[in-house]
Structure I
Amino acid sequence: MKLLRPIMFSLLTASPWGQAQSVPAAVPERPKEAAGTPAAEAEVAALKAEVRRLGEALADTPDSIRLLSQRGDAHLFLGQFKESVADFEKMIALDPAQDAPHWRLGIAYYFAGDFEKSSAQFLRYQTYEAGDRENGIWKFLADARRHGVDQARPMMVEYTRFDREPFPDLYDMFAGKMSGEQVLAALEKKGLARDGAPQFFTHYYVGVNEALLGRPEQGLVLLEKAVASQWGRTAEGGPAYMWRCARLHRDEVAAGKAAAMPPAATGLAAGFKGDAGIARHPDVIFADDFESGPLGGRWDETRNDGGRVLSLDDPVEPGLGARALRVEARLGQNTGGGLTTWFESADRVHVRFYTKFDAACDYVHHFVTLRANRGLQDGDRWSGFGGAGLKPAGDTRFSTALEPWGDSGKITPPGAWNFYSYWHEMKPSADGKFWGTSFRPDPPTPAAIPRDRWICAEFMLKHNTPGQPDGEQAFWIDGVEQGRWTGINWRTAETLKANALTLEAYITNRWTKQEVNVVHFDNLVIAKSLIGPMGR
């Protein structure tokens, strides 16, 4: 962890995340023994006395960030998680600069059971220090407890920088690329099995992973080894902090509270293995799995500059069949391409598709767009197209697009998921023009979309009663809802309906620097209700 402001410091040590971080000296460092022993009881008594002392001091100086920091840690180690959260949150209220670096608040949220806030806090820390896999592990743990392991894995932060042992292997384990046994074997092979720090962290996090996967007995054995670690028990500063966290995790597993939540609810596609036959479902409006017919044969419009942009290739992914749409955009030669279809609309329109960004893919300017047109005939079917930088009339057009957002190059390509929307009540941009309004989930700096991996993306638009603010939009990634926005007055006329979808990868040279940018699409479905990931 990076250095926090000096007011937080009473002891500067190597943090559990491997950078400089404050650990208040007010928290008793000794004794630290198993629960129920005289030494453990003495520690509890000392922590309680410290909470009382700090409370008295805070009565005189209630805005002392240093004292709040110390008491927040003491509350955490006593298992008083809500009280710990309150102290840490007050620190941030007094000085917002404490927010992004405050990984301890993420831990407090986690043990308090507020997994949504815990994940968000670790994601904010990612903007402060982008190379700490241990931070990414805690974010994953929070996501897994909230959504289930299968849904949390695609949400994991992508790391490329070197990290200390054993965290590269541990991170791969949580990602499902290694088993706990393989991580332990790798530690032995590297000659680190008797090295205090790697041994402690391996026992700790492999134990947590076992419990998360529904194997609490195996997890408890390893967590007991972590708690019994001589290195951990005699560590100072940051490592001592994580030793106490290991003990909290041990107690949580022993109480049967550490298993991941079941996967998120599924939609209509769950009943169709590989989407086979999904077009027959009464709620499905349009579907294309690209398995048969010519490229774009089911679509109304094709944008394929010189026939060099769009092609069909093998998705090499179980369940996605033998063909997928490949879009190859070449900077300086074209702006990409895509397909458009018009359809009879519904009160709610769900659009679900699978996509994969190649490993070298840069920023994508526009992606998958749902447009509202005045009708389906003649010029009316085009009223929702064009108009960049202009405010739409409420009876002429509105649109929303699920697409990557790069935050002016601050987020790793291709960016993070967001909505890019035009409607008649949108606000002007700083330049006075009406560029699309971005709808982004909290926190405001989300993790980058992973590349070289198939992702199931879905978004929904609910039409409003004309002139009334009762419209909605929401999106899901791999079956997990990421954000929902209500109270939107999309339109003023009943005849204006979301009835055209464009599936594309559109690039410009504004932020895109990579010459060749490849995006894949497959199993596109438009429906009147939640679609969800395909059946397996």
Structure II
Amino acid sequence: MLFLCLFSGAAWGQVQIIAQIVDGEVWQTTIVLTNTTAAPANASLSFFQEIAGFATQPWNLTFAEVASTASIPIPAGASLFLHTPGVAPDLKVGWGMMTAGAGVVAYAIFTKRPQGLPAQVGTSPASPSSARILVPFDNTSGNTAAMAIVNASGAAETVSVNIRTTGGTVSQATLPSIPAQGHAAFTFPAQFPASANQSGLAEFYVASGTFNILSLSFTQAGSLTTAPVYNGNGPPIITGGGAAGSITFAGFAIGKVTANAGFPPLVPELTESASGQFGLYTAAEWALPYSAPTVDACNMFSRSYQVTGKDPSSPDSLLDAGTIAISGPNLAPGAVLTKYSLPSGPIYSLMPTAGTLALGGTYALTGSGGTQIGPFNISATLPSSFMVTNWDAITAINRATPLQISWTGTGFDRLVITISGQTSSGSTNTNVNVTCAVAANLGTYTVPTAALAYLPATATGYLSVTAAVNGGGTVTAVSSSGTAFTPPLVGGGSTNYGQFIPYLASNKQLTIQ
């Protein structure tokens, strides 16, 4: 568990934030107020207890030395020590706010008293709120970095993160949205996988507003110490798409999916969507699918990983682009892609009712610009028609027999065939994707058995045949190396790769034997 921060004095009416308060279980917190002037002064304290989703509620935290935390008098040239009870069986976590008289300064002491072990004590000096905070971290040699963060404002905040390891690798992330008066506490390895077993510097910043951070470090034995953080203003100083070879990719698409042979007819149309994300990959993660073996026009990409782990080809973090508006036929004026906050950052998606998107219609994405991706505008035109002419005849995939796919349609110049199979053994998943990208004007393509042989035998295989507009580059099951959509990075430069792909797709589940 994590615990507490503090504050420094200022003129009466100035607010200082206590980034973490804990009381109960094995924790107890002491707040030390010091009046550095030759005249009496006052300080008021209020507290907020974390409940769920980083939200808080008012917290009537008591102290042994005072009956009320409103207008606490502090004599001239004196210190006052306020102790939380620390006897409750359940731990409560939150943050505090101090309004102090001129010349009042403060620091916090937090004490951990594990049963049968010596007490452990840490202190943290006061620091003002800031729009940008630098936090050194060390997750090596059994150490674990942790932190608490508070948004004391009246509006939700999105906090962006740049991380540079000691080895020079740069990655970006975005914290889940922190609500007004919200509070969050976490360890670095859990929140930022790129920091696991690494040391370095993390930079937290917001486009508007301010926040506070408490930094902590735990040893493998569970002992703790607080660590300094460094407040600043102005633009981020850890910039770029990765000093040690990191890759940024803008992957967006708009289209329609059906379980039948194609469009039209539209029944049964399964889904329509406009969605995507801005991914930040290490060079190794990005290269993984492109280094997979190939046969003719097909890429055979296989990877294994723990069921609860990360797909090794997925990005370490997702970048914030602010609000993304979408316009085009049958969409309401002012429509936007919904922004979903994940631990690794935001994804963007709009799922219109089936039949909304117009065949042959042109749709535009307009990005306002966020904390990591700058403003952009890009458009794409859906194919006008698409039909897999032998769709109904494909009822299973025999890996020993070539698979022929034939099609017709207009308004697209690339045809992508993807066959996927997954198997599990104990706690390990193995995913295999065979992806074949060919020119649309061929009208037919046969997936060779040498490619099909990479697939596992499974009763829940998937076949997808997609008509799309060629965005350039090499296509894999998880990304493409086209550069038709490369919006600017706030820290300088542009995304390395990106596409906004319009498509029509026919998907089905079948047996791979």
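Values in this text are rule-based calculations from the coordinates and carry no lab data. The structure displayed is predicted, hence computed values, not measured ones. Cβ atoms are built from the backbone, for glycine too; each structure is taken alone.
Tabulated results
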| read-out | value |
| --- | --- |
| Origin of the derived value 23.6 (mean count of other Cβ atoms within 10 Å over residues 197-204; candidates I, II) | I |
| helix-only ellipticity at 222 nm (-39500 (n - 2.57) for each DSSP H run of 4 or more, over all residues; to 500) derived as -9500 - corresponding label from I, II | I |
| Parent structure of the calculated result 0.05, given that FRET efficiency 1/(1 + (r/R0)^6) of positions 45 and 493 (r between Cβ atoms, R0 = 41 Å, to 0.05) is the read-out and I, II the choices | I |
